[in-house]
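K.L.:
These are the structures, in structure tokens.
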Structure 1
Amino acid sequence: MNTPAHVIFGLSLLGHTNAIRYSMAIAVGAILPDVLMMVFYAYQKFQGVPEEVIWNEKYFLVSWQNSFDLMNSIPLLAALALISGLTKNYSLSMLFASTVIHCLLDLPVHHDDGHRHFFPLSDFRFESPLSYWDPNHYGNIVSMMEVILVMLGGVYLWRAEQGILRRVTSLSRLRVVVLVMLIIYGLFFLFVVRTWLAAK
């Protein structure tokens with residue numbers, strides 16, 4: 001799933017009251033599992049590595065895979081969310097809950113490029129029949145469904161906040177986050193399509 005989509009889904013699934021109160025924590029948590037991958041990609045591009053080498057060779061190196069999988073470990077992230085909640089640090093609790101949602105949403109849409117979501121407890125890697133990008137595994141359908149759900153999530157959050165706060169004209173923090181993420185999502189989607197085409 002494309003990284004910016006996780007912000008909209010995290011805000012939507014954690015409920016509009018939490019989304020309004022903890023919008024920045026949820027947004028950061030939704031992006032966090034992919035941050036290391038962004039660093040990896042930027043580093044490889046800086047080194048001048050071609051796209052197909054980045055995603056077909058470098059991405060699968062054991063050192064990088066272990067790092068990626070630790071950032072996408074459902075047991076680890078769930079434990080951090082629970083500990084944060086028990087210590088009444090609700091911002092951190094929402095942040096880590098958002099990371100767990102990110103991982104759960106990634107699980108069914110990665111075919112041969114998914115994470116070991118139970119690392120380091122297990123090396124099990126679920127290979128879904130679906131892919132969010134690979135047309136050989138319904139990526140064209142899944143990506144269109146993602147776009148539709150992101151747009152619906154954006155509308156839902158915008159309207160939900162209006163209903164709770166009874167204000168129409170002011171741009172609150174949640175609305176700013178939603179608006180910015182929808183714009184970033186559109187730009188990110190165009191970048192990804194361009195990158196996929198270049199890698200072929």
Structure 2
Amino acid sequence: MSSHRKRYARDKEERIAQVVKISQEIIENEDYDNLSMNLLHKRTEIPIGTLYKDFPDGKEDVLLEILKSFKDQFEEQYKKFDDNSLRDFFYASLDIGRKRRKFLIALQLETLKNPDSFIMKARKYISDIDFNLFKQLVEYICGHSIEYEKLLDMLAVWKAIIRQHIIFRNLYGSDEKFMDMIIKIMRGLGT
């Protein structure tokens with residue numbers, strides 16, 4: 001790869017990281033409705049054309065990039081699962097979600113605008129993500145290996161249930177009760 005391409009790729013990564021950071025701040029401190037490409041342009045000083053080149057569908061792509069960034073927080077901490085690390089992972093997931101509750105609400109709002117389109121795009125957008133961590137988690141819960149397509153379906157259910165529990169502030173009861181419930185659901189889906 002030429003030095004120009006390397007620099008361009010590095011610059012793009014830095015721009016995306018900057019947009020993710022600023023977008024999270026806007027969503028958490030000002031509300032999702034305030035997030036716009038024009039506001040991101042003003043706050044980041046990234047040319048509006050470059051923003052749309054990096055995020056062709058605007059806010060929708062920004063949300064998906066934020067979602068993609070959450071995965072990195074877990075990969076180093078959880079290499080293998082046992083009962084203790086499963087519990088730690090579960091509570092860490094809830095903690096991170098609760099800290100980003102407004103983002104999860106924004107994600108739900110965007111999904112509800114056009115569910116089929118957004119879900120298809122989200123699946124395509126995150127298809128490059130390494131699902132190894134979630135695969136290890138589900139296989140530990142189920143006690144056997146899981147095929148990729150089934151894993152994607154289980155991931156969708158896992159995320160939807162956890163989001164509802166966070167958005168509606170302990171919708172399914174205590175975290176302990178909720179963890180028992182979601183483990184039963186994953187085992188059922190994994191059969």
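Since every read-out is calculated from the coordinates, none of them should be taken as a lab result. This one's a predicted model, so the numbers in the text were calculated from it and none came from an experiment. Cβ atoms are built from the backbone, for glycine too; each structure is taken alone.
K.L.:
Using the calculated result 25.1 for mean count of other Cβ atoms within 10 Å over residues 96-103, pick out the matching structure from 1, 2.
P.N.:
Values: 1: 25.1; 2: 15.9.
Of the options listed, only 1 reproduces it.
K.L.:
Right, something else. If you rank structures 1, 2 by mean count of other Cβ atoms within 10 Å over residues 8-15, which sits at the top with the largest value? Each step should come with its number before you reach the end.
P.N.:
Working: 1: 22.1; 2: 12.0.
Largest value of mean count of other Cβ atoms within 10 Å over residues 8-15: 1.
K.L.:
Let me ask another. Taking mean count of other Cβ atoms within 10 Å over residues 24-31 as the criterion, which structure among 1, 2 has the greatest value?
P.N.:
Details: 1: 23.0; 2: 15.5.
Max of mean count of other Cβ atoms within 10 Å over residues 24-31: 1.
K.L.:
Could you tell me which structure in 1, 2 was used to calculate semi-axes √(5λ) of the Cα gyration tensor in Å, for residues 16-63 alone as 32, 10, 8?
P.N.:
Details: 1: 32, 10, 8; 2: 16, 11, 9.
This figure was derived from 1.
K.L.:
A further question follows. Out of 1, 2, which one gives 28 for relative contact order in percent (Cα under 8 Å, 6 or more apart) as computed from the coordinates?
P.N.:
Values: 1: 28; 2: 20.
Here the read-out was taken from 1.
K.L.:
When distance in nm of label points 7 Å out along Cα→Cβ at positions 32 and 48 is calculated for each of the structures 1, 2, which structure yields the highest value? The partial results should precede the final answer.
P.N.:
Numbers: 1: 3.8; 2: 2.4.
Once distance in nm of label points 7 Å out along Cα→Cβ at positions 32 and 48 is tallied for 1, 2, the winner is 1.
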